[in-house]
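Below you'll find the structures, each written out as structure tokens.
Where a number appears in this text, it was derived from the coordinates with a stated rule and is not lab data. Since this is a predicted model, take the numbers as computed values, not measurements. Cβ atoms are built from the backbone, for glycine too; each structure is taken alone.
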Structure 1
Amino acid sequence: MRETILEERDGAVVVLTMNRPRQRNAFNRQMWHELRDALRDAQEDPGVHAVVVTGTAGAFSAGQDLSEMTGADDPGFGAFMDRLCAFDKPLLAAVNGVGVGIGLTLLLHCDVVYIAEGARLRPPFVALGVVPEAASSYLLPATIGWQRAAEVLLTADWIDARRAVELGIASRLCAPDELLPAVRAVAARIALQPRQAVQQTKRLLMATRGDLIRAARAREDRAFAERVGSVENLEAIAAFFEKRAPDFSKP
């Protein structure tokens, strides 16, 4: 029985709900492993035609649990990313609230992304003294364009839901109470299509960028490992837990 990932089956559609409400669904090692295993189970079950990912308690995911921050070379993160990048069934996201770090970069691997009014996204990497992960250094420019991606990543600013749709990170803005039903409806329509044709189409879409994603992940993993534990990273994390502004003036 998984604790951090809740699973609901509705015909050929599986809804996976990230479930660490007190931490706003931030990823710890257990959650990396449990979401990876849930995707594996969905991949191996021929009765599953589409998967929806969402979060509990008004949050999608607050990203990495900073109390466990070890870097992109963490085996839990790496194993999750391997599974995510190989997942060849339709993957949909219902962004019901805040999405920070992996709560944003996960969306770049999804086939359909709807976002609730009032939700916000943020790539906090440079503000934490680290670099992007989950192949986002490739996928974000590929999704929204080079200059927009550079502005988003280098400022680490918040992106509101309407702006996320304008940028192309999400494709539809929904009222909060209409979000999950809308995503479920799309997943159900996809699930009615011929399963093998849908999967082969997804594989063709993935094939156009698979090598680029692998190369981006390798570059990011090396850079992330260098940055974790750096002076800037330690100051950023200390400031977060001490609830103060960080001081990056020291060399």
Structure 2
Amino acid sequence: MVSSVAIVAGLGNGSGTGGAAARLFAKEGYAVALISRGSESLNALASSIKESGGKANTFPVPAYGPDEIGAAFSEIHKQYPSSEYAIKVAIFNIGHTVGGPFLQVTAEDIRESNKINIESSFAFARGAILAFQQNEVTTTGKGTLVFTGATASMRGNVTTSGFASGKFAVRALAQSLAKEFGKEDIHVAHAIIDGRVATGNVRGDRNTPPSGPVENPTPELKLSPESIAAAYLYLVNQDRAAWTWELDLRPAHEKW
């Protein structure tokens, strides 16, 4: 019997949604393949999963781009040969924020956003779907691809022209893939994270652990990464008779 693999891409310093998903899926018995920048925190997360009895391997990338994502998938296939493993879950948690008034957004800002948000998501989706197509159909399908979205996936704001355009694109990709590959028993879902997440990750600080959960003293005001991960597991465990394409998650007191 082959073992199931869950790929999680985009982990920051391990205290946010990606890290929580990696820990939960490892606890559920998946071998987790971790794709991220920042080798120190990536290794710390993998070590903590192994210390808890889980299975994890790291696939560090120097940058989030289509070539780097493609290379990571090649290494994952080497680490997890199809004779022993089946890639069943892929979570795209990578994102790039571009903020500020429209006239201050540069061409380089948009190129970087397109590379990370759009080109990387296409490469990740391609790698995941090609892997899923090799799997047998079960009650939950051949595999589940989840994209992490944001409030900006649905609406722009006065300083989010650069950010929202990238998130809109990822959402459109997810919807298109769900319609195209649902007929092949491949589940594609998009999760709108509509609110602040309780994380110890600070932008530009991905090399500094904590690699574990952080305290969330105000769960009514901030999303818990562990709760988001539980929602992702719910998506993965849905049977083919009732699949969710999109869900939105927010804390109880979030204004929306």
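Taking distance in nm of label points 7 Å out along Cα→Cβ at positions 82 and 194 from the coordinates of each of 1, 2, which one would give 3.4? Display every interim value, and only then the final one.
Numbers: 1: 3.4; 2: 4.0.
Value 3.4 for distance in nm of label points 7 Å out along Cα→Cβ at positions 82 and 194 corresponds to 1 out of 1, 2.
Given a value of 19 for relative contact order in percent (Cα under 8 Å, 6 or more apart), calculated from one of 1, 2, which structure does it belong to?
Working: 1: 19; 2: 24.
Going through each structure in turn, the value belongs to 1.
With respect to distance in nm of label points 7 Å out along Cα→Cβ at positions 114 and 170, the largest value across structures 1, 2 is given by 2. When helix-only ellipticity at 222 nm (-39500 (n - 2.57) for each DSSP H run of 4 or more, over all residues; to 500) is computed across structures 1, 2, the figure -11500 traces back to 2. Ranked by FRET efficiency 1/(1 + (r/R0)^6) of positions 50 and 234 (r between Cβ atoms, R0 = 41 Å, to 0.05), structures 1, 2 are topped by 2, which has the highest value.
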